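Next up, some structures in structure tokens.
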Structure 1
């Protein structure tokens, strides 16, 4: 496993154009705060260093994590959900622990999802990468897969909200499929996060799985990934999205806000995959059968929850936190795509320069599927 720790060393001067230097368009996130922190401008094209490839960004997905990072939502001082925090904190000021309880390397380029074409490589990288269409594994295990230490493209170092991005060759995957660039750009963050939860929870054929927020990018991916493993899936979905998710072969749909215990019964599911949390968390452990597994990698409705510890220990439950992607996760996804076992869900595309509009629409949560940004292709 190559040493990736160098990626987190930030040099703010790297965005200053020098006379005659070749430039690209990029969105530079300048600090914690509102949409005014998204600066669309010319910056130097990055130069690949040892072990790296330079990708032309063909399409870049939009995710909660970019908004959370800009806002500083990962700070332990934040107790509300993403939408509420975005409304209440238009100008947060700098948060020393806003980047997953450590400093965020502002200024930097966000963009966790990248479908790109390899256009250059460092001298020590095989030239056969040239011209390949690839996806980037956004979660990188800096000390190998035996340790959980991880860094993320677009949270810890520059990402794909630009015309070009440089990445370690070890984190790049060729995908042989007929999907469009936009469709491939929906995969890395949402599906990687989802496959990691399904993998960690060891979802199998006999499992009854409950998925909250099933109309969101992660939730709809979890539904597909659990179904391909043969599980029986119950999805919690807002009323306006029920028709949209129906084609995902869900076994049962429960409307968000319903009394889940009354609808499903205590001890009625084996696995809960929940990225919503907030006030809806409390009944979830009661729904789990003895020995059940609860997995989460987010808390869009709020990170603070009420929990009866007796549900946890008297039922021998496992609570599984999922951030660092395990080694099989991304190769699994590439295989699923190439074998036609999952489908992309694209809601809308935007030019890269319209990133603020895309994030505003994203936070309204009225869409189904993923938003994708298209950088200028000249």
Structure 2
């Protein structure tokens, strides 16, 4: 259900509660109108109220004036304040109730992610309060990181998250994603900051396999980006030793240690190391957490195919690249992951596409860059446009 419809339905209930009885007849609306005029010193017609409460069929929505006035009648400054209060009540009801099952927490977080993707302003109004609930931090942040929003105000959620979570695992998780954000936005000053934060955080016993892989991925990507070959060799040697220690954990995880490292290395040209990670990947054989739905595993499987295709594109192995590309279905990517990995997919797909498909690929990349603000991919776009320019100038009517 559309969130605004949900809030309007709640407003109807609140108005009835404030009025002291259910609104069921035209007479009820007449009386309510006079009460609102008396209490709020503003006019509203009985007919408007009949439409609001569904006593008169209408296809149009209530006006902002009506929603603001009814919200004032219920004790709020305006409809936006009422909507935010409703959301906070929902958060407290769900994430503050320890009786909920893990599965319900997961589903609620998934639903909230969908709402935020459709309505970013919802994130602005809720993220600080959201982080106050331990279950929200676990399920909304740790299990549902919205990669598509790493170029937006969403990154503030990681700072709010760290206000309550100070473990080494939490620090690597949050600073790791903040590093990825700054890398994709090409903000070198923030890259320096978050790399140092990740580097100084130790891999203590409680650190899960995925944050562990993220730590090495960040360090390797930063060393490559800054051209520090000594650090790169040191980190890669440390990573190879660590992957053995995390092998059993990878067998229980929907995402392996090697896959997590590869997610960062894919932004480099370290083809030898990419090949090592692919050929030595640890696949899941046992399920560690019973609350993680099969859809998440499906998403990780799709990501693995995209990463492998991107790696083999750089390695120059056309056969293996084609093998993985033919298996990819972007519709299998979960909420908040689609744009992030579609950018990588189209940057690979372009190289084997037909001329008309290349132009469509450029169009897709342009739109995704505009929506995510990931300026890292601008160089791909410039390169690809130069390649198709002779084809476009040669008489094709499709514009890139």
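Every read-out reported here was derived from the displayed coordinates using simple, explicitly stated rules and does not represent laboratory data. Predicted model only: the values in this text are computed from it and were never measured. Cβ atoms are built from the backbone, for glycine too; each structure is taken alone.
From which structure (1, 2) was mean count of other Cβ atoms within 10 Å over residues 195-202 calculated, if the value obtained is 16.6?
Answer for the origin of the read-out: 2.
For the read-out Cα extents along the principal axes in Å, for residues 275-322 alone, a value of 39, 19, 12 was computed from one structure; give its label from 1, 2.
2
On distance in nm of label points 7 Å out along Cα→Cβ at positions 35 and 267, which of the structures labelled 1, 2 is highest?
Largest value of distance in nm of label points 7 Å out along Cα→Cβ at positions 35 and 267: 2.
Looking at relative contact order in percent (Cα under 8 Å, 6 or more apart), point out which structure of 1, 2 has the largest value.
Greatest value across 1, 2: structure 1.
Here FRET efficiency 1/(1 + (r/R0)^6) of positions 123 and 283 (r between Cβ atoms, R0 = 41 Å, to 0.05) was calculated and came to 0.10; which of the structures 1, 2 was it taken from?
Value 0.10 for FRET efficiency 1/(1 + (r/R0)^6) of positions 123 and 283 (r between Cβ atoms, R0 = 41 Å, to 0.05) corresponds to 1 out of 1, 2.
When log10 I(q)/I(0) by the Debye sum over Cα atoms at q = 0.08, 0.10, 0.13 Å⁻¹, for residues 83-298 alone is computed for each of 1, 2, which one produces -0.29, -0.46, -0.77?
That value comes from structure 2.
When helix-only ellipticity at 222 nm (-39500 (n - 2.57) for each DSSP H run of 4 or more, over all residues; to 500) is calculated, the result is -21500; to which of the structures 1, 2 does this value belong?
Structure 2 accounts for this read-out.
To which of 1, 2 does the computed value 1.11 (Rg/Rh (Cα atoms, Kirkwood Rh), for residues 43-202 alone) belong?
Structure 2 accounts for this read-out.
Computing Rg/Rh (Cα atoms, Kirkwood Rh) gives 1.07 for which of 1, 2?
The structure behind it is 2.
Can you spot which of 1, 2 the value 19.9 was calculated from, given it is mean count of other Cβ atoms within 10 Å over residues 235-242?
Answer for the origin of the read-out: 1.
Comparing Kirkwood radius over Cα pairs in Å, for residues 155-250 alone across structures 1, 2, which is largest?
Largest one: structure 1.
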